[in-house]
1. State the single structure among 1, 2 that was used to calculate helix-only ellipticity at 222 nm (-39500 (n - 2.57) for each DSSP H run of 4 or more, over all residues; to 500), giving -12000.
2. Out of 1, 2, which one gives 23 for relative contact order in percent (Cα under 8 Å, 6 or more apart) as computed from the coordinates?
3. Using the calculated result 13.9 for mean count of other Cβ atoms within 10 Å over residues 23-30, pick out the matching structure from 1, 2.
4. Figure out for me which of the structures 1, 2 the number 1.31 belongs to, where Cα Rg over 2.2 N^0.38 Å was derived from the coordinates.
Structure 1
């Protein structure tokens, strides 16, 4: 499980590095597209997870904070 978290973190870090490179080279279109490919799936997963916690009656302020920071995979 720890290796899975490391791989996920490495993937996000490399995606952000690529996005920064695109911005620095003046490729705003590609940087925005890369950023959207990072954020949109992450936000969708967080929304479904919050909905499941709410349906189970287990939603707390701490879980809401974790989900707003997009850290839900660390909590699971």
Structure 2
């Protein structure tokens, strides 16, 4: 994967992450700073390091499911 393709793909991933909101806070998870690292592999696999707003976040399942399903249907 060349540098230009990698950059465009990372921008698409960030745009997708900005559609995922913490249901208790009207801010997306990217702007909240919950995404620590986006690791785009050469084979196209994406590995995210992220956290939640609290250790026992009641919306954890919803947020993780939203990231998963949004990534399935994204164009990257």
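All of the numbers you see were taken from the coordinates with simple rules; none came from a lab. Note that the coordinates shown come from a computational prediction; the quantities given were computed from them, not determined experimentally. Cβ atoms are built from the backbone, for glycine too; each structure is taken alone.
1. 2
2. Values: 1: 23; 2: 30.
That value comes from structure 1.
3. Among 1, 2, the structure yielding 13.9 for mean count of other Cβ atoms within 10 Å over residues 23-30 is 2.
4. Values: 1: 1.31; 2: 1.12.
The value was obtained from structure 1.
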